[in-house]
Structure 1
Amino acid sequence: MSFLRMPIAAFGVVLAFLLQTTDARAAEVDFGTWLAGVRQEAIAQGLRPQSVAQALAGVHQIERVLELDRRQPETTLTFEQYIDLVVSQQRIDEGRQRLSENRPLLDQISQRFGVQPRFIVALWGIESNYGKGMGDFPEISALATLAYDGRRSSYFRKELMAALKIVDQGWIRPEDMLGSWAGAMGQCQFMPSSYLQFAVSYSGDGRRDIWHRREDIFASIANYLARSGWHGDQTWGRRVFLPTGFDPGLAGPNNRRPLAEWQRLGIRAIDGRDLVTREREAALILPDGPNGQALLAFDNFRATLKWNNSSYFAAAVGYLADAVE
């Protein structure tokens with residue numbers, strides 16, 4: 001049966017199969033042929049041909065992107081080393097200044113989304129060093145390079161399609177879409193799929209500019225957290241002290257207990273005082289195992305993990321937020 005006479009449902013199955021196998025065959029075709037397949041897939045998904053052509057015009061492979069992808073550092077930092085690096089005194093000092101100078105806007109956004117200003121600033125600081133480290137790689141070329149490469153082609157192809165949707169929907173011109181070598185964009189470092197889901201036009205003017213407009217950057221960060229289960233009347237957690245002989249098997253993000261229960265098991269505040277045992281549940285997190293720091297993490301810690309599924313990262317956001325306020 002020819003494609004022209006094939007029932008629509010059957011054609012869809014065949015098209016899906018062809019698209020799934022495209023990445024597996026990426027290394028077997030030249031980049032131009034592969035990119036033509038991307039164009040066809042985008043149009044098949046309903047994107048306008050003219051916007052797809054605009055977005056893919058001049059797209060090319062970037063050798064530097066492949067170099068950075070293959071030369072990611074293999075060194076492993078301890079939790080304390082990571083915190084010292086990410087929550088540096090310089091970042092704390094600048095965070096306090098940024099919090100102060102943007103306080104009226106941050107308070108408005110906090111009221112709208114239910115996310116405290118200090119956490120918005122902390123994520124801004126960690127993700128892009130308060131806007132100074134956004135990256136200057138052309139987004140679509142960087143994503144196309146990684147999608148064609150084959151090592152993680154399926155993931156980056158999906159992100160490339162999301163980037164094309166951003167252009168198709170008119171949020172930004174492709175030449176203005178700059179990001180990191182791995183495709184994270186703007187001052188909040190959203191991947192294109194996160195941009196489509198969480199980025200906000202705070203003024204409602206039809207632009208979601210996470211590259212230049214503070215109100216969109218702050219609101220997009222707050223919207224991400226709010227939709228990830230953030231509680232604006234709670235903090236993230238706290239560092240605690242474990243008694244001698246404490247069973248480390250009780251730790252883990254899914255073993256949530258009331259604070260009064262952790263108190264009964266001998267856990268105390270880091271200064272030795274009793275825990276404030278309100279009826280709130282927390283999980284015990286041991287980022288470096290039983291011999292490292294111990295944290296009692298609340299719901300907001302879990303929400304931050306949806307941004308970046310790393311206990312190091314989520315704790316760093318909390319540490320920086322506490323330090324800048």
Structure 2
Amino acid sequence: MAYPAGAQPRKGAGVQRIGWISTEAQPDPFVDGFREGMRRHGYIEGQSVILDLRYTRDLDALRAAVAELARSKVAFIVSSGPAIRAIRGARDIPVLFAISGDPVELGLAESLGRPGGNFTGLTFLSLEIAAKRVDLLKQAIPQLRTLAVLSNTDHPGERSERRATEEAARTLGLAVSYVPFTGGGELERGLSAVHDVKADAMVVFPEGATMVARDKIAQFAIAERLPTMFGWSEYAESGGLMSYGANQREAYVRLAAFADKLLRGARTAELPIEQPTQFELVVNLKSAAALGITLPSPTLLLANRRIE
């Protein structure tokens with residue numbers, strides 16, 4: 001069933017089915033946040049709503065799952081992370097997303113304030129936060145002089161994030177070695193290039209390909225004795241030295257507020273895309289020990305969470 005400009009059946013129209021598309025391995029670290037958010041809004045899974053969960057990293061399988069969910073008349077689809085690429089061609093069903101990139105550049109919306117189509121949700125892209133990560137890393141590693149920047153060029157908004165990162169590094173007197181790769185298939189080549197540049201530390205942009213490979217990247221960094229700054233706490237939990245950015249789980253709790261509005265009759269076209277306003281610094285003290293680093297007191301005092 002097609003809904004004009006993202007219009008939705010109103011809450012109370014019986015049990016509503018919501019599609020969930022994800023490339024994350026199960027158990028999905030974000031679906032529990034969305035479930036919590038739905039409970040906060042008074043929805044009881046299995047009674048007022050049903051989540052139809054689909055997981056795969058294969059692009060064709062993702063597209064097939066989207067088509068199947070549309071045929072089954074779910075009220076809307078929630079896209080977890082990079083799965084949005086398989087959904088962006090769908091124009092006949094409302095979609096909620098939480099993505100790390102620029103939804104306008106990706107073609108999902110006309111603007112953040114007025115999306116204008118059948119997509120809306122949250123974007124984690126924040127150029128101010130990209131610059132702050134460099135500042136926090138320099139504070140933690142005072143001897144830092146050369147910074148490697150590992151970046152997936154297939155990520156919408158990548159050029160803006162790179163520019164903000166490099167400007168912040170120059171302000172601090174740091175030399176930058178930009179190491180691009182394109183998609184998950186090129187990550188090994190990217191890591192090999194990082195090895196060759198012999199930087200003092202590394203910033204890794206948060207997005208789908210590095211998120212999926214976060215364990216591998218963290219293990220590589222420890223083997224190279226390379227301090228790292230990532231974007232989300234999941235990277236630090238996987239062994240990265242530090243992360244600074246929005247709490248992903250809380251973002252999916254927030255995404256449930258969008259779902260509630262849709263179920264009450266709101267239109268995706270008119271629901272502004274939001275950016276997080278609260279951020280957390282997470283430090284992994286086990287990784288610091290493995291790297292032979294003692295993090296300075298100011299960094300530890302700023303940390304919202306320490307992994308010990």
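Values quoted throughout were computed directly from the atomic coordinates according to the rules given, and no laboratory measurement underlies them. What you are looking at is a predicted structure, and each value in this text was computed from that prediction instead of being measured. Cβ atoms are built from the backbone, for glycine too; each structure is taken alone.
Comparing structures 1, 2 by Kirkwood radius over Cα pairs in Å, for residues 53-132 alone, which one has the largest value? Let's see the in-between values first.
Numbers: 1: 15.9; 2: 13.3.
Evaluating Kirkwood radius over Cα pairs in Å, for residues 53-132 alone on every structure, the highest lands on 1.
If distance in nm of label points 7 Å out along Cα→Cβ at positions 69 and 165 computes to 2.9, which of 1, 2 did it come from?
On the way: 1: 2.1; 2: 2.9.
The read-out comes from structure 2.
From 1, 2, which structure was Rg and Dmax of the Cα atoms in Å, for residues 37-100 alone = 21.2, 51 calculated on? Walk me through the numbers before you get to the answer.
Working: 1: 21.2, 51; 2: 12.4, 35.
The correct label is 1.
Which one of 1, 2 has Rg and Dmax of the Cα atoms in Å, for residues 109-244 alone, as calculated from the coordinates, equal to 14.9, 48? Before the final figure, lay out the partial values.
Values: 1: 16.5, 59; 2: 14.9, 48.
Label of the originating structure: 2.
Of the structures labelled 1, 2, one was used to calculate FRET efficiency 1/(1 + (r/R0)^6) of positions 45 and 189 (r between Cβ atoms, R0 = 30 Å, to 0.05), giving 0.75. Name it. Spell out each step's value before the answer.
Details: 1: 0.75; 2: 0.10.
Of the options listed, only 1 reproduces it.
So if we calculate Kirkwood radius over Cα pairs in Å for every structure here (1, 2), which label has the highest result? Present the calculation step by step, with values, prior to reporting the outcome.
Values: 1: 22.0; 2: 20.0.
Between 1, 2, the highest calculated value is found for 1.
Assign the value 18, calculated as relative contact order in percent (Cα under 8 Å, 6 or more apart), to the correct structure from 1, 2. Could you put the intermediate results ahead of the total?
Working: 1: 18; 2: 22.
The read-out comes from structure 1.
For which of 1, 2 does mean count of other Cβ atoms within 10 Å over residues 205-212, calculated from the coordinates, equal 23.2?
Working: 1: 17.1; 2: 23.2.
Source structure for this number: 2.
If helix-only ellipticity at 222 nm (-39500 (n - 2.57) for each DSSP H run of 4 or more, over all residues; to 500) comes out at -15500 when worked out from the coordinates, which of 1, 2 was used? Could the numbers behind the result be given before it?
Working: 1: -15500; 2: -11000.
Working through the options, I get structure 1.
Looking at structures 1, 2, which one was mean count of other Cβ atoms within 10 Å over residues 61-68 calculated from, given that it came out as 14.4? Numbers along the way, then the final one.
Details: 1: 14.4; 2: 17.4.
Comparing all candidates, it corresponds to 1.
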